[in-house]
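Each reported figure results from applying straightforward, stated rules to the coordinates on display, with no laboratory input. All of these numbers come straight from a predicted model, not from anything done at the bench. Cβ atoms are built from the backbone, for glycine too; each structure is taken alone.
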Structure I
Amino acid sequence: MNLQQIRQDTPGVAHRVHLNNAGAGLMPNSVLQAMTGYLTREAEIGGYEAAAEAAPVLDGVYDSVARLVGAARDEIALVENATVAWQLAFYALAFRPGDRILTARAEYAANYVAFLQVARRTGAVIEVIPDDADGVLDPAALERMIDGRVRLIAMTWVPTNGGLINPAEEVGRIARRHDILYLLDACQAVGQMPVSVETIGCDVLTATGRKFLRGPRGTGFLYMRRALLQSLEPAMIDHFAAPWVAPDRYALRPDARRFETWENNYAARLGLGVAIDLALSLGLESIEARCRQLSTRLREGLRAVNAVDVRDLGPRCASIVTFTHRSISADDAKARLAKEGFNISVSGPGSTLLDATARGLPPLLRASPHYYNTEDEVDRFLQAVAAL
């Protein structure tokens, strides 16, 4: 990587040390220019006309997403965010009384409350897959839980807290062996590591553009395996998803865009496409290696600070580093560090309630470096934490 060139294309690094990429990464100039250029054309010639003019480029975003996750373009839907993508898939599934939904202890709150709602409506049952001694979802325990009533395995690959990377591929092998639907929330994995839906073996994968992909907020995508796609009808449709072909009949689109609606933020879509193409050009293997190098430096440095406890789980951690200060609250520490020019976030217990309850976690400070950060920024952040 040409780090100097990358940072020159990232205006935000001139103003802050941005270690909040698990929240929202800093957009590069190329993404910003794609979006503002498109909005300028909307203002100059009209919204419909600008969309028609940019149609080939907009259509190419589906190809970019497909390359990113190793899918076919007809298996991709572009939507407003990762939560919408996840909900579109989940609420298209039919559950009956006694159906079992298996999930992870560190499952994200937005997903888990949807499980609770569907369980209340249908009589389905939510069960949590045990973790191993390292706090990682245990595939052997999952295997033992499988029976004819398991309707869905749904898991967050890289949870919002704890640095954890759950074993997505091992879960996929179990799901395929038993012909069970597998829904993977890859919100914080996409953009910081290579992703292949075929290698993982998931039926559905959802992700956002704003985090490690460095795209704009208000973008996300849904991957759905073609074989599953043909058997599901979205919970809600419009005339784009299902053209009105006769007074008493509609016809669902044959591709994943049956989960989309007619109106979209085309400027944001263009930004997402540019962000994905940038990540692909840099290489996800290189990005992952750089993220691991920086997050390891940060994690080990924090462990050397007497007043700090690192709260991460697993033998192999993602570029999300969570920690607490023994004498300063997370909100206070975040505010003090912000005054020093450091962007981090606070992950509250409610975001992963089962994990937080099991581990007795208070609100956590969360620092998430990305490839455009420097070793000097990490070291300066460590000095600032030590000085709190």
Structure II
Amino acid sequence: MTNRANATLIALFLAALTLRPQIVGVGPLIPSIQDAFGTSHAVVGLLGTIPVLCMGLFAPVAAYLAAKIGTRRAMTIGLALIGVFGILRATVPSAWLVVLLTWPVGIGMGLGNALAPISVKEHFEKRPATGTGVYTTGIQIGSTSSAALAVPLAAWFGGWRGALIAISCVALFSLVAWVILTRGEEPHAAPAATVPRLPWRSGTAWLLVAIFALMGSAYYGLNAWLPDAYAERGWTAGEAGVLLAMMNLTAIPASFLIPWLSDRTGRRSPFLLGLSCFFITGSVILVAAPGIAYLGSLLAGIAQGGLFALVMTLPLDFERTPARVGALVAMMLGLGYTIAATSPFILGAIRDVTGSFDAVLWVAAAFLMAQFFALLALTRRHPSARPV
């Protein structure tokens, strides 16, 4: 690749590092935040719900914004929102102000999350697997680092506020790096048509929405409540944070290697179904066998990393033209993230009603069992399953 392409790839990786820590890093800090404000599990669960909801609501907006002002400028706006409002929400005095300022943080994350694949399409059309692997790996590294470092950062910087400020400062660093590394790109020219028509009548599109929504509901629910669930079982905050970090750590190599292997074999179905079984197994271990929780976390991480990357490639398999691919992606991400956004809040409410996190973890496992059957239905429609 050229130096220009390499710089863009590095910029995309650094930008992707910021697209999950404001969700995942909050998970280990939830007990401290809840104690500071004396609020319910459902209310503090909004800190996980709002950013995921924004990733759904602003997926179509990101595509429109990229067409109007260009991916570079749109990503700049997204990263600025994450960094600036991330710092502001860590300084306000009430729980509801923290919740309120989570909205612009979530909007920035929603824009950046949907802009990353658009950037790959623009700059790496001949090597889309490389670009997708780089940014999904960046997402996984950001998730893992924030999960592992959230509690130590709180200890080093005087509590959960200091930890969130440190995480937000990383986003500001990514913003500066993005602006510098992409400054040589060609000027953007807005096309005449900017809004794709979503495939509302497509059964394949609705299966993709269901798969993405169920996967996201389980993943974001576990990230929000797994540390709290194990704190309830007597683990320290640091030990619970390590458990969550392990789930995100194993996702890093899986997010790059598994799509590469599926491309080499030309068959996605065995990988999709096998990873779904891994995810179910890992989630059941986490709720039913806490003595081997680390094994469950590792299995869930491998499955989550591989599934996320593979599901992001599925629209490319089912559609041929960029416009139709874009419409399918917008529908999958828009509705999928919007549905998944309710998971931390609903699971937090389940905890409030039942008084235990066991029911919360079983519901997350049920999401994954339902996803298996949606994947099974989709694989029968996959182009590779059709007779030659």
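Identify the structure, out of I, II, from whose coordinates helix-only ellipticity at 222 nm (-39500 (n - 2.57) for each DSSP H run of 4 or more, over all residues; to 500) was calculated to give -12500. The partial results should precede the final answer.
Values: I: -12500; II: -27000.
This value belongs to structure I.
Out of I, II, which structure matches 0.65 when FRET efficiency 1/(1 + (r/R0)^6) of positions 49 and 369 (r between Cβ atoms, R0 = 25 Å, to 0.05) is calculated?
Working: I: 0.05; II: 0.65.
Matching structure: II.
Tell me which structure, out of I, II, gives 27 once relative contact order in percent (Cα under 8 Å, 6 or more apart) is calculated. Walk me through the numbers on the way to the answer.
On the way: I: 23; II: 27.
Checking each candidate, the match is II.
Here mean count of other Cβ atoms within 10 Å over residues 297-304 has been calculated and equals 25.8, so which of I, II was it run on? Display every interim value, and only then the final one.
Values: I: 17.0; II: 25.8.
That value comes from structure II.
Starting from the value 1.53: which structure in I, II was Cα Rg over 2.2 N^0.38 Å, for residues 201-328 alone calculated from?
Values: I: 1.53; II: 1.17.
Going through each structure in turn, the value belongs to I.
Upon calculation of mean count of other Cβ atoms within 10 Å over residues 209-216 from the atomic coordinates, which of the structures I, II produces 24.2? Show your work: numbers first, answer last.
Numbers: I: 27.5; II: 24.2.
It was calculated from structure II.
Name the one structure among I, II that P(r) over Cα pairs in 20 Å bins from 0, in percent of 28, 56, 16, 0 was derived from. List each step's numbers first, then the result.
On the way: I: 28, 56, 16, 0; II: 31, 60, 10, 0.
Comparing all candidates, it corresponds to I.
If Cα extents along the principal axes in Å, for residues 137-272 alone is calculated from each of I, II, which structure is the one that comes out at 53, 42, 32? Can you show the working numbers first?
Values: I: 52, 39, 21; II: 53, 42, 32.
Only one of I, II returns 53, 42, 32 for Cα extents along the principal axes in Å, for residues 137-272 alone, namely II.
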